[in-house]
Structure P
Amino acid sequence: MTSEFEYCTAFNSQESQRLGEILSQCFNGSPSDWPFYLEKIGVENFRLIRRREQVVGGLAILYVSQWFGSQLIPMAGIASVGVSPEHRGTGAAVELLTRTLKELYAKGVPLSALYAATQRPYRKVGYEQAGTCCHWELPIETIRLPSVPEIRTLPMQLITPDSLDVLQALHHQWALKNNGNLERNPTMWDLLVQPRPDEVRYIYLVGSQEQPEGYIIFTQQPESDGYNLKIQDWVALTPAAVRRLWIFVADHRSVANQVIWRGPALDPILLLLPEQSDRLRLLERWLLRVVDVPKALEKRGYPTGVEAQLHLDIRDDLLLENNGQFVLTVSGGRGEVTRGGKGELQLDVRALAPLYSGLFTPYQLQLTGQIVATDDALTVATQLFTGSEPWMPDKF
């Protein structure tokens, strides 16, 4: 049967304009923002879906990498998935995602992640919850850390976006210890440090230029009686840097009201505060899709002290190459995948996502019927997929 949809990787200016109109309507944005977004993402990274020769939707692909088990795995971030309202319910979104995933598999991309406005179409093609992005806020006046001289001796200096290489190096050291964090591509860094002309972002380095220990990037959002300090990104590699950043934020209390930031669901920096005055404004769960099962399992890192074999039986109705039984052999923190085995842990490719990321334990996934496994397989899987809470501060 011939599909009524056509998947397109290249398009002309008229189709580009139509895609901008659709996405602006879908996300309640201004059409005037489309040229800026198109330029930043790059026209080559957009995909269209046509129906009867008419553009009905599209999406953007951000090629980045993501940390799991202190190893970097190539990942395709899917952004701005939109279908014109009059064409919803026709299967256009699922066809668009299906064709995109098949393209990613052909390119050898192991993982794909996205933020979902609704989960149903993404679950149909194998995405599942795999990590969090939490939006925190805190009254600045409640940050009452002892302002001892030793903390303030750690210098903080205003820097320009030209010092991007320093920020990238610090972020790299931070991200590799946090499952789910990204190794940002140049576009993401550009959007982070160089916003629109009508917005000012302040970038401060913690420590000396020769030995930096962290940084903070923030904006000041006006309020009727002052402003809120919104942190776009911050990194602290030492206990001294964590305390210095809290003191730096507290020093804005004479005019600023709230400090707002993104972090994990259990943010360890909150342990330093005298009271639980923080508030969780929003908890989002991003979705992950294992695009290439053997490649994703082999590229992930595992606990170095564990040597084990896990016999998997995976079902994938979309990417048939992922179907079947696999043996994951782990030694020295790295994994090797071969075909075959006993299939002692059975799961759909969707359930593989939260297992892979560590969002849920194998026992939790078994309890909800996501996996069927022997006791021995559950024990091995628990040993292999342990690690830090998977989270991501970046939105796309």
Structure Q
Amino acid sequence: MLDDLTTSIVVGIPLITAFIGYVTNWAAVKMIFHPTRFVGVGRLGWQGVIPAHNARFAADIATRVGQVLSPRDLAAGFDPDEIEPLLADRLDAEMPAVVAEAAEIIRPGSWDELAPEAQQVVVAQLRAEGSALAREVAGDLTELSDELLDLEALVVDLLSGEHADRLTRLFRRLGRRELRFIEVYGGVFGFLVGCGQVLLYGVFGEWWTMPVVGAAVGLGTNWLAIQMIFRPLEPRRYLGLVTYQGMFPRRQAEIARDFGAVAEEEIFTPANLLRVLTEGEAGTRIARVVLQRVSERIDQQRPMLELLAQQPITDEQVAAVKALVVARVAERLPEVRADLDPYLREQLGVARTVESRMAVMTKPELERLLRGIFEEDEATLVLIGGVLGGLVGALQAAIVLA
């Protein structure tokens, strides 16, 4: 019959190695995301893998996103004929005031001199011109979409720097099952190794087998868990009994759906896209396009403006009217954005497009997109698992010796 010490060793070692496997893998998962800022002295310390390399990860994702989504894809969702009715009430409300202001620029008091029926005719004609102008501008922006909208730069901006927390949420959402698997698998694998450790201790009877096996468990569980997440890319049968495929490749359809949802909810939102289009160089180019189209339309209506004023108008007056129209458009843009947001979110179809294209990615392309979070510091994570496992094994040996 086994004495109490032997029983404690036989029962305790597998449980402790299971604990080692779980804790080291749990620590490795936490170290992917935490701490968000470097903790240490000099170069000796640690910062979560994703926070430390957020710019590189964001750039890598941006490159991959560029393979499944383009500005043309987004522009294809816009239909000026559908947008115009959404803005009809706002245009109808704004047009009389704008026309009245324009008339005051040309000849003060001329608008009030017109009969209400005549005012309605002028407003209706200019309302039609406004709708035509909106269609022309929309067509111009569609043609220029590749030049105006840098999707890769937008992705990098929204996933790095002060927005690195969004990158962390993205990887947590995509890899939630795999990260949990790493933790649980560490405990299971550690228990099995512990059973082998019992045999080693029974053969050698030496305390040093415990830290050695503890380090091996820490190294082995971390390394093998990461491999099992990604490989094999295709289902493979082992020993003629078990068929296995890496967890990420096996979940490609689900990951594509999650990635598409994140892209739509947090990155390529109407607000973010419109912000890019109205700021910087893109905003300047769009302003020029709008100004050019407004200028052309007002030049075409110059005879009507002169008829309305009952006198010739100067180039300076025409320029003032153009500036007025452009200014009113700029003032109302925030309100127009709010009106269009639900329509644009549906028409852009970001989630549908990203999901459908990621779902048919080759397995190597999918791996390249997702493995980056592990690859940069994979060796470090595995080594830390070995160190932690060795320390716990040494503690285990001390307890046995005591």
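Here are the numbers for this structure:
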{"quantity": "Among P, Q, structure where FRET efficiency 1/(1 + (r/R0)^6) of positions 260 and 364 (r between Cβ atoms, R0 = 25 Å, to 0.05) as derived comes to 0.25", "calculated": "P"}
{"quantity": "For -0.39, -0.49, -0.96, -1.14 (log10 I(q)/I(0) by the Debye sum over Cα atoms at q = 0.13, 0.15, 0.24, 0.28 Å⁻¹, for residues 60-115 alone, calculated) the corresponding structure among P, Q", "calculated": "P"}
{"quantity": "When distance in nm of label points 7 Å out along Cα→Cβ at positions 76 and 140 is computed for each of P, Q, the largest belongs to", "calculated": "P"}
{"quantity": "Among P, Q, structure where relative contact order in percent (Cα under 8 Å, 6 or more apart) as derived comes to 32", "calculated": "Q"}
{"quantity": "Source structure (of P, Q) for log10 I(q)/I(0) by the Debye sum over Cα atoms at q = 0.07, 0.09, 0.13 Å⁻¹, computed value -0.37, -0.61, -1.17", "calculated": "P"}
{"quantity": "Structure from which 3.7 was derived, distance in nm of label points 7 Å out along Cα→Cβ at positions 28 and 316, options P, Q", "calculated": "P"}
{"quantity": "Test item: helix-only ellipticity at 222 nm (-39500 (n - 2.57) for each DSSP H run of 4 or more, over all residues; to 500) calculated as -25500, pick one of P, Q", "calculated": "Q"}
{"quantity": "Identity of the structure behind 21.5 (criterion: mean count of other Cβ atoms within 10 Å over residues 92-99, calculated), options P, Q", "calculated": "P"}
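Read the figures in this text as sums done on the coordinates, not as results from a lab. Bear in mind that the values here come from a model prediction, so they are computed numbers and not experimental data. Cβ atoms are built from the backbone, for glycine too; each structure is taken alone.
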